[in-house]
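The next part holds the structures, each set out as structure tokens.
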Structure 1
């Protein structure tokens, strides 16, 4: 059993925001997926980027923002999940001036032989 604490003291700078790699972390090789926790400060945003070898889902835990994937832009809020297909450039912007936006990032490689989304 592996248990990770999710305290704010575990967040580090990554992607232009505060981020904690939850799994894998420390060398375990239990799966080909990863999970991280991220916090975007009020008015902040992730750096625009893309993952060309993995799909990703953002699960919004708290706050609200604007998700941009390619040319598409949509408002998102707590209790929503956003699928980001591999190869898609994307970023998430916190639309609040006072509250942080917190989310989980789950990512995995496309299945062998699967079509891109």
Structure 2
């Protein structure tokens, strides 16, 4: 059985936290509150699932988590292009190994091609 994106994301968070990194889950979108008001997270559409920094040099990184067959949406591709233009460490991780490779290697745009 294939691991879900949520399961992969949790494993990546734990692994990066143990790998001298701070990592935070980002939530993007709008939800309706119990009193019927709309709440917007404030992050732009397409913002990656995880954001963090390496303790060794305080470099920021962003990770978009996908299953083995998951594909980035158009808004995620646009955000990737923005990150790429600013040389920000980021990529698509389909496993803990992908995430560690992106972060350790300082890769910019891994998995988007």
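What follows is calculated from the coordinates using simple rules that are stated; it is not laboratory data. All values derive from a computational prediction rather than experimental measurement. Cβ atoms are built from the backbone, for glycine too; each structure is taken alone.
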Highest-scoring structure on distance in nm of label points 7 Å out along Cα→Cβ at positions 23 and 71 (candidates 1, 2) is 1
Which one of 1, 2 has mean count of other Cβ atoms within 10 Å over residues 15-22, as calculated from the coordinates, equal to 14.8?
2
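Assuming 30 is relative contact order in percent (Cα under 8 Å, 6 or more apart) as calculated from a single structure, say which of 1, 2 it is.
Going through each structure in turn, the value belongs to 1.
Which of 1, 2 yields 0 for helix-only ellipticity at 222 nm (-39500 (n - 2.57) for each DSSP H run of 4 or more, over all residues; to 500), as computed?
Of the structures listed, the value fits 1.
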Suppose you compute mean count of other Cβ atoms within 10 Å over residues 31-38 for every structure in 1, 2: which one lands on 7.4?
2
